[in-house]
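These are the structures in question, set out in turn.
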Structure 1
Amino acid sequence: MTTRRTIEVALGTSGVDAHGQPMRAPLTAQGQSAVAAEALLASEPELSSDHMLINIGPQHPATHGVLRLVLELDGETVVRCIPHIGYLHCGFEKIGEYRQYNQIIPWTDREDYLNSPGNNVAFALGAERLFGVECTPRAKVLRVILMELSRIMSHVVWLGTTSVDIGAFTPFLWLYQERENIYNLLEGWVGARLTTSATRVGGMAADLPNGWLDGLRAFLRGFPKTLDESVNMLETNAIWAGRTVGLGAISAQDAVNAGLSGPMLRASGVAYDVRKDFPYLDYETYDFDVPVGTCGDVYDRFLVRVDEMRQSVRILEQALARLPDGPINIDDPRLILPPKRKATSEMESMIHHFKLVMEGPRPPAGECYVAVESPKGEKGYYFVSDGTAKPVRWRIRPPSFVNLSAISSMVEGHLLSDVIAINASIDIVMGEIDR
C-alpha cells in the first residue's frame with residue numbers, strides 16, 4: 001500500500017529537499033485561506049460580514065444522490081453543515097413485510113445498486129440463518145465470487161466519480177471500461193447487469209454457463225494493469241494530493257464512536273473487517289489482507305479502497321482455484337422448487353411446487369441478524385419471523401447511513417470546495433439511506 005511517506009516525499013511536502021536541507025511543510029489550502037483572511041480582516045475590519053447559508057443539493061451531481069447539505073459559511077470556510085435526507089422515500093423495509101422471502105431479493109438490488117450482487121448474498125445468508133439451513137459448497141464459492149466482483153465494481157465507480165469530482169477525467173474512462181467488463185460477466189451469468197437478483201434462499205438463481213470462468217480469468221489478468229495506471233496518475237499528483245491530503249480527517253476513536261465501518265473506519269487505522277472478525281462463506285480460509293490507513297483523511301480512504309480492490313483480485317483467484325463441482329441449491333423441498341420434470345410427473349413434487357409458489361417457505365418463529373462486509377462497510381439484515389411466509393419485521397443496517405452521519409464534523413473548518421471531496425470520500429448511495 002502506498003504510504004503517507006511516499007506521497008510526502010514525492011511532493012516534497014516534508015523531509016529534506018534535493019540538496020539535503022530540511023524543508024518546512026507548506027500550509028494547506030485551508031491554512032493559507034485562514035491566514036490570509038485573518039490578515040485582511042485585521043487591516044480592513046469593515047470587510048467582516050454575517051455568515052451565509054447555501055444549499056448543495058438535493059439535485060446536485062456532487063451529492064451522489066438526492067442529498068441536501070445546508071452549509072453555514074464564514075467567507076468560504078464551513079462553520080456548520082446540516083445534512084438532510086429523506087427525499088428518496090424507498091420504503092424497502094415496510095414493503096418487505098408484505099413479501100415472501102425470495103420476493104424481497106429484487107428489492108435488495110435497489111438499496112445500494114452499486115453492490116446489487118453483494119446485497120443479494122447478504123439477504124440470502126440472513127434468511128438461511130432464520131430457516132436454519134446452509135448453502136452448498138459450490139454455492140458458497142459462487143457467492144464469494146459475486147461479493148468480490150461487486151466490491152471491485154463499487155470501488156471502481158467510487159474512484160471514477162471521485163476523480164471527476166476533484167477534476168481528473170481520464171481515470172473515470174479507464175475504470176468505467178472495467179466496470180463494463182464486470183457487467184458483461186454478470187449478464188452472461190444471470191441475464192441482468194445492474195440489478196441481478198442472483199441468489200435464492202438456499203442457493204443461487206443459476207449456475208455458471210460454459211466458458212464463464214474463462215471470462216473471469218481474462219478480467220483478472222487485465223484489471224490490475226488498468227487499476228495501476230489509474231492510481232499512478234493520481235497518487236503522486238500534486239493537484240490530487242492538494243485536494244485530498246489532510247481533508248476530512250477523523251481519528252480512530254472518533255470513527256469508532258460514530259459507528260463508522262468499512263473503508264471509512266479502516267482509513268483511520270482500525271482494522272475491522274467483518275470477513276475477518278465474524279467470518280461467513282468460509283472467508284477465514286482465504287488469504288487476504290485488511291488495508292488500513294493512518295490519518296483517516298480523504299487521501300487515506302483513497303489508498304484503502306485501491307488496496308481493497310487488489311485484495312479482491314487475490315480472493316477471486318483463490319475462489320477460482322477451489323470452486324468445486326456439485327449442486328448450487330440445497331436438497332430441501334421446503335425451500336427449493338423441484339425440477340420441472342418431477343413437478344409434472346410426481347404427485348409429491350407437484351404438491352411441494354404448489355405450496356412453495358402459492359404459500360411460500362415458512363421459517364420457524366424467531367429472529368436473527370447477519371452482517372457482511374459490503375464495499376461501504378458493515379451491511380446487516382435483521383429478521384423477525386412469526387412462522388409465516390412473510391417477515392414480521394425486516395430491518396436493514398446500511399453503512400452509508402451511519403457513515404454519512406459523520407459528515408458534519410468532517411467538513412466544518414474546511415473550505416466550501418473541500419466539501420465536495422470529503423462528501424465523495426464517504427462513498428454513499430442514497431438508496432440504502434432513504435430505505
Structure 2
Amino acid sequence: MARKTVEFTLGRNPEMGVDGRPTPSPLAPIDLPEPDFSSEHMLINIGPQHPATHGVLRLVVELDGETVVRCIPHIGYLHSSFEKLGEYRTWNQIVPLTDRMDYLAPLIYNCAYVMSVEKMMGIEVTERCKLTRVVMMELDRIFGHLLWLGTFAMDAGAFTPFLYTFQEREKIYRLHEAYTGARITTSATRVGGMMCDMPEGWTKGVREFCNGLPRTLDECDALLSANGLLLSRTLGVGAISGEEALNYGFTGANLRASGIPYDVRKDQPYYDYDTYDFDIPVGEHGDCYDRYLVRMEEMRQSVRILHQALDRLEKAKGPMDVPDPRITLPSKTDCMSDMESMIHHFKLITEGIHAPPGECYFPVEASKGELGMYVVSDGGTKPVRWRVRPPSFVNLSVLPKLLEGHLLADLIMINASIDIVLGEIDR
C-alpha cells in the first residue's frame with residue numbers, strides 16, 4: 001500500500017531553497033527600544049557566622065549584579081572588653097587577656113604587652129629571657145601564617161595544603177603545651193621574665209620543627225604557586241599601590257606586598273633583631289597573589305631567625321628572670337626559709353608590682369602587622385589605661401577599598417588575603 005504524503009510549508013515563505021530547507025523572506029525593519037540591562041542594587045549579608053569570613057564578621061555588601069559596589073564591615077560580635085578589663089587587673093594579671101586577642105599567635109601578644117610595661121618601668125630583662133621571647137615570637141609568627149595559608153588555600157578550592165599546614169601547627173601546639181601547659185591560652189610571660197624556664201628538651205623540639213618545616217612549605221609551594229586556579233583567583237585581585245597602602249595604614253605582609261619594605265624588626269629593632277641575618281620579602285603588585293608569596297617567604301625567614309636564636313640560647317647561661325624581689329617572685333625554697341623572701345612573695349601576690357608613674361608605647365612586628373601596646377601608670381599596681389593598636393583592626397578598614405569593582409566571588413579571596421582575626425579587632 002502506497003504511503004500517503006502530505007505537503008506542508010514552513011515559515012512565512014513557502015518557496016524552498018536549493019538544499020530543500022525553507023528560505024525565509026526578509027522582514028520589514030521594526031523600531032525596537034535599546035535593551036535595558038540595568039537593575040536595582042541589592043544588599044546581601046555575608047556573616048556574621050560563615051565559614052569563609054575567618055571569624056565572627058558581618059559584611060554588608062551592595063551589589064550591582066555580581067559586582068561589589070560597596071562593602072560595610074560590621075564588627076563587635078566578639079567584643080570582650082579586654083582594654084577595660086585591664087584597668088581592674090594588676091600588671092601581671094593582664095597577661096591572660098593578651099593571648100585571647102590573636103589566639104592564632106598568642107605568644108607574640110604575651111611578649112608585646114610585658115615588653116611595653118618593662119620599657120615604661122626601665123627594666124632590662126636578662127639575655128636568656130630575650131632569646132626565649134625571640135624564639136617564641138618567631139615560632140608563633142609561623143604558627144599564625146600556617147593557619148592563614150591553610151584557610152587561604154581552602155578558600156581558593158584547595159584542600160590538601162590545609163592538611164599539610166595543620167600537621168605543622170600541631171607540632172607547635174605541642175611545644176606550647178610542653179612549655180605553658182596550654183595549647184592556645186599560653187600566658188607565658190611575666191613582667192621581668194617568663195612563667196618558668198624552658199623544660200628539658202624543649203629547644204630540641206623547636207630545632208626539629210625548624211628542620212622539617214621547609215619541606216612542607218616546598219610541598220605547598222609546588223601545589224599552589226603555579227596552580228592555574230589559584231593564579232586566576234589571585235593575580236590582579238584586590239590590588240593596592242604602596243602609596244595607598246601607607247595612607248590606609250596597612251602594615252605587615254599586606255604593606256610589604258605593595259612594595260613598601262617596612263618591618264618593625266628592622267626599622268625599630270628590639271631584642272637585637274638588627275643583629276640577626278634575615279631578609280624582608282617585598283612584593284610588587286599588592287594583590288592577593290603577592291600577599292600569598294610574601295607570607296610564604298616570611299615563614300622561611302622566621303626559620304632562619306629561629307636557628308640563629310637557638311644557637312645563641314645554647315650559650316646564654318644565667319637566670320631567666322630579673323633578680324629583683326620587687327618584680328620577680330622568689331623561689332619556693334627561699335620563701336620557706338627566709339622571712340624577707342616570704343614578705344616579698346606575699347606582697348607581690350596580694351598587691352602586685354608597683355609601676356612608677358609614666359606611659360609607654362611599644363610596637364612589635366606581629367604575624368598580622370604592627371602591634372602596638374600603650375600603657376599608662378599613675379604609680380599604682382594597675383594601669384590607668386591600656387590601649388592596643390591591633391593590626392587586624394586597621395587592615396580590616398582597607399577591605400571596602402580593596403573590594404570595589406570586584407566580583408562577589410573575589411570577596412572571599414580578598415578577605416582571606418588580608419589575614420584578620422576578630423579577637424584583636426573586638427577587643
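Quick note: the coordinates plus some simple rules give every number you see, no bench work behind them. Fair warning: this is a prediction, and the values are worked out from it, not measured in the lab. Cβ atoms are built from the backbone, for glycine too; each structure is taken alone.
When distance in nm of label points 7 Å out along Cα→Cβ at positions 219 and 363 is worked out for each of 1, 2, structure 2 gives the greatest result. Structures compared: 1, 2; top value of distance in nm of label points 7 Å out along Cα→Cβ at positions 91 and 115, i.e. the largest, recorded for 1. Can you say which of 1, 2 returns 1.00 when FRET efficiency 1/(1 + (r/R0)^6) of positions 139 and 171 (r between Cβ atoms, R0 = 25 Å, to 0.05) is computed? Matching structure: 2. One of 1, 2 was used to calculate distance in nm of label points 7 Å out along Cα→Cβ at positions 283 and 299, giving 1.6; which? Computed on structure 2. Each of structures 1, 2 was scored by FRET efficiency 1/(1 + (r/R0)^6) of positions 235 and 315 (r between Cβ atoms, R0 = 25 Å, to 0.05); the highest score is held by 1. Taking Cα Rg over 2.2 N^0.38 Å, for residues 227-330 alone as the criterion, the top-ranked structure out of 1, 2 is 2, with the highest value.
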